Structure I
Amino acid sequence: MKFKRSSGIILHPTSLPGPHGIGELGPEAHRWINFLSQAGCALWQVLPLGPTGYGDSPYQCFSAFAGNPYLISLDKLVDEKLLEPADLADRPAFPTDHVDYWPVICWKLSVLDKAYENFKHINSKKLQQEYEAFQAQQAFWLNDFAVFMALKDVHNGAPWHTWETPLRQRQPQALAAVQQEHARSIERQVFLQFLFFRQWAEVHEHARQEGIRIIGDIPIFVAHDSADVWANPGLFYLDKAGQPTIVAGVPPDYFSPTGQLWGNPLYRWDVHKANGYEWWLRRIRSVLEMVDIVRIDHFRGFAAYWEVPGDAPTAQTGRWVPGPGKHFFEAVRSALGDLPIIAEDLGVVTPDVSDLRDSMGLPGMKIVQFAFSGDPADPFLPHNYSEHCVVYTGTHDNDTARGWYERINDVEKDFYRRYLARDGHDVSWDMIRAAWSSVAVLALAPIQDFLSLGNEARMNYPGNPSGNWQWRMPAETISELLRNRIKETNYIYRRDKDTVEIVKVESYDNF
C-alpha cells in the first residue's frame, strides 16, 4: 500500500493523563486526537492493546485478540449510568507521572465489577443488543479467552501449564464443568471485553473523523501464558506438560551482550501452513478492524528467527531457523488484500530479511538515534534513506533523544554535532527536524521527544523484567505552544495533513 507523506506521534494509551492512575479510552484520548489533528499530524502510533500480564508489557499479553480492560474509561461508564459517581469516591491518590500498576489494577477491577453488576440489572434493550452482537462477532476467540481468565482467577494467577491436567489439556468434560461452575466470572470477562471494544471503536471513529490514522502493533510472538497457546497448543512447540521445548529471543545485540531471552513459544509453521495460516489471518484481520496501519514487530522473524532451547538461561545458545517467508505474506495478501503494513526490520538485518521486505513492497524502519556511531555511509543517516521507509527519532525501546545524547560517548556526540550542524543544546528537536526533513514517507517521534524529556521518561528497557511501561504524559502537555510548534514543523517539511498556512512564531525561546 502506498502511503502519503505525513507525520505522527507515538503515545500508548496507558500514558494519557487522567485521574484514575492509568490512561484511559475516555475524554483524554479524544482530546489527544484533537491535538494531533490541530497540529497537522496524520498518525497516532500505539503499542499492542491487549491485556497485559507479566511485567505489564503490552508485548506479553494474555491474548492476541482481546483488549486491555485497564484502559476502560470509568468516566464514560458514569456517563452511561453503568457506574455512579460515588463508585469512584474511594479512588486512591495515584501518582500522575507514572502508572503504579498493581494498586491501579486492584482498584480498577473492583470498580469494573460494580459496572458488571449494574449491567446485569440495567434495563437497556439497546445495550443488551450491542452486547449480544459483540459476542457473536468475536465468537472465535472470546469464550476461550473468558474461560482462560476465569481459570487464572481460580488459580490465583498461576500460568495455565501448572493447572490440573484436565484443565491444562482442555478436556471437554472439565471445560463443561468450568462453564457451569464459573459462569459469572466468565461472563464478567466477556463484559469487560465488550466495554473495551465499544470504547475503542468510539476512539477510532473519532480519529477517522479528524483525519488521523492509528498505527497499531502486532508482536510476531505471543506469550506462553496466554489464551492463544492454551487454546491452540498444536500451533506451538510444546511438550506434553505444556512447556515450550524451544523459545524465542534474539542474539547479543545493541541492547544486550547476552542477547534477549523472550521465552515465547515458537510456532510450528508447518502446521500453520497446512491449515492456510487460519489463526494468523484471523489475528491480522482482527487488528486491522481496530487500527488503520500495522507495524509488525520483529519482522525479521518471518525470514529467520532465533531459536533457543526451552531450558537455556540466556539467548546466547540459540540458532537461526528459516521462517515462513514469502509464502506466508503471499497467503495473507491473497486472503486480505494489499495491507498497510510497516516492517520493523531492526536488529540483525541479513539479505534474506531485506529481500522478504522488498519483495512484499513493505516499508522498513529507520532510527535516527542509530545513525551516529559509524560513518557517512551509515544506513540510518537521513541522507541515505529512500522514500519508501518510516523514520523515527526513536521508539518505545530506545532512550529518549535527550537521554540518548547525554549517555553516548564523545566520538558519537561529535559526529552528531558535525552532521546536524547543531551544538547539542536542543537534541530532541534537532532529531525531529532531521526525521521530518528526510525523504522518508512517514516520520514519527515519541511524545517524550517533543517534550525534550530525558532518561526519566523512557518507556522500556529491553531485557529488564520490571519497571517498564510506566511513564505518563503530564496533563499540561497538550498546549497551544506545543501544538503550534509541531504544526509549523509539519508545514515546513511538507507533512501537514491539512497543508494550511504556516503558523508564524516569533521565537522558540519559550518552547
Structure II
Amino acid sequence: MTTVLSATLSKDALVAVVGAGAMGAGIAQVAAVAGHRVLLLDNRPQAAEQAIEGLRAQLDKLAAKGKMTLEAAQAAGQRMQAATQLSDLADAALVVEAIVENLVAKQTLFADLEALVTDECIFGSNTSSISITAIGSALKQPQRLAGLHFFNPAPVMALVEIVSGLATDAQVAETLFATATAWGKTAVHARSTPGFIVNRVARPYYAEALRLRTEGAADCATLDAVMRESGGFRMGPFELMDMIGLDVNFAVTRSVWNAYFNDPRYLPSLIQQDLVDAGYLGRKSGRGYYDYREGAAKPQPQTEPRHTAPVRIVVCGDAPAAQALAARLQATNVSFDLAVSIDGRIAEADDAVLFVTDGRSATQRAAEGGIANTVLIDLALDYNKATRVALAHAGQCSESAFASACAVLQAAGLQVSRLADVPGLAVMRTVAMLANEAADAVYQGVCTARAADDAMRLGVNYPAGPLAWADQVGLASIHAVLTHLNASYGEDRYRISPLIQRQVFQGKNIHG
C-alpha cells in the first residue's frame, strides 16, 4: 500500500458509504455537507435512494430554519448519489462501512472492496464494538483500515472515535482524524480494545445505578432525579437505558464483560437480565424500568416533606459544599453561624452533623467518628446550582436529627431525597467509578486523558469529562471514595486504577 500522508482528504476525493441505515445515511450527509461527492450503497432494494431522498428533505428543513443556506443545502443534496453495486465504489478514496454489527459480514465486505479499490483507498469502519484488529485480519493490507466511529445522530453529535487496530498505519489514523476534524467533528484517537473509549468508560453509569437499585438504595425515579438535578446529567441512568433499549444496553454490557474475560468491573445486572427476559425493553416495548403504556402514571422521585427549620445552624469550613450552603442560606435570609471544620464536617443543624460522603456508609462513619447523628450528603456537580441533593443517615442517627439535616438544606432551596445508607451514595460513587474507568483506559494506552474527557462530554453528553471532574472534586478525595468502596464490598470491581494511585502519591491531579 502506498503511504498515505497525514492530511485531510481533498474535497475532490470520492467518499463511499456502505449501509443506508440511520448511521450510514447520517455519515453520508456529514461528508456531503463538507463538500465531498458521496456514493451510498445498500444491499436492500431502493434503500439508498430512499435514504438520499430523506437526507435531501432534511437538508431543506435545515435551510428553512436558517441552519444553512438554501444553496448549500441543495449542493450537498446533489453531491449524494445512490450506488447500485459494489463495483461502483472502485474510485473511492475513503469507504466507510456502516452495516450490521457482525464480524464476518464486515470482513467479507472489506475483502471484496480490497479487490476493487486502489491501494491508496482508506477503509473506515463505524463499528461500535467489534475489534478493528479482527476486522482487518481478513485484509491483505490491514494497515489501510481504522475505526471511524460516529455517534447517533451523526450530523448532530460532535464526537468521532478514530480507532487503530494492531495493523493500522498511523498515518491512516491521522488522515481520518484530520478529515473528521475538517468535517466539523471533534475527533479522538483510541486503540482497538473492547468498547473503545465511550462504550467502555460509560459502563459504570449504568452499573452503579443498577447496583444501587439492587441494594434498595432508592427507586428508579429517585435515583434518576438525583443524577439529573444534583449530578447534572441530562438523563438519569434508568430513563437513558429505557431510551436506548434494555436489550441493546444489556448486550453491550455483556459484550464488554465477555471481551475482558469476565472482569467483575463490567459484571451485568440480574435486574436488567430479568427485564430483558420478560420482554420489558424500554420505550420501544412500552415497559422497561418505567411503564410507558397509555394511562400509566409517571412515578415521581421520593422527596422529603418540609421539615421544621433548625434552631441552630452552623456552616463549617470552606469546602465547596460548605461555601455553597452558606451562600444559599444567605440568599434566602436564613441566619447561621460559621465555624472551622476540624473533621471534614460541612454543617451542623441542631444535633445533626453533615459530611460529604467519602465512600463509607454513614453508619460506619458514625461509629468510627463517634458521632451518632451523622448525616451524609451526596456529591453535586455544582452545589450552588443543584436543585436536589441526596442524603443518607447513620443507623445510630435519630429521626429528629435527620429531619434537622433535611431542613437546613431545604432552607437553602434544595429538594432532599433520602437514600438507604449505601457506601458512596449515588453521584459520588458513580463519578468516582467513571473517573476510575477513564483513568484505566489512559493508563493502558487506549487514549489520552483529554481524549477520554472529550469523548464522554461529546459522545454521551456528560456534564464534565470524568477525569476533569475528578480533578475538580480532588483526586485524593476520589481515591478515598474508591478505597472505601473497595473495603466495603471486598470486590475487585472497585479496585483503584494505578494511574489514580500514582498521581495521588505524587500529589498531582490527572491533568497535572
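We did not get these values from a lab; they are worked out from the coordinates using the rules stated. No experiment lies behind these values; they were computed from the predicted model shown. Cβ atoms are built from the backbone, for glycine too; each structure is taken alone.
Annotations for the structure displayed:
- Identity of the structure behind 6.4 (criterion: mean projected area of the Cα convex hull in nm², for residues 88-151 alone, calculated), options I, II: I
- Answer label among I, II for the case where distance in nm of label points 7 Å out along Cα→Cβ at positions 256 and 312, calculated from the coordinates, equals 4.7: II
- Which entry (I, II) yields the derived value 22 for percent of Cα pairs over 26 Å apart, for residues 336-447 alone: II
- Once FRET efficiency 1/(1 + (r/R0)^6) of positions 80 and 488 (r between Cβ atoms, R0 = 41 Å, to 0.05) is evaluated on every structure in I, II, the highest one turns out to be I.
- Given 20.2 for mean count of other Cβ atoms within 10 Å over residues 24-31, calculated: source structure among I, II: I
- Of the structures I, II, the one that 1.3 was derived from, the read-out being distance in nm of label points 7 Å out along Cα→Cβ at positions 32 and 48: II
- Structures I, II, by distance in nm of label points 7 Å out along Cα→Cβ at positions 144 and 360: label with the highest value: II
- Here Cα extents along the principal axes in Å was derived from just one of the structures I, II, and that gives 79, 50, 43; the source is II.
- Each of the structures I, II was assessed by distance in nm of label points 7 Å out along Cα→Cβ at positions 112 and 344; the largest value belongs to II.
- In terms of relative contact order in percent (Cα under 8 Å, 6 or more apart), the structure with the greatest value among I, II is I.
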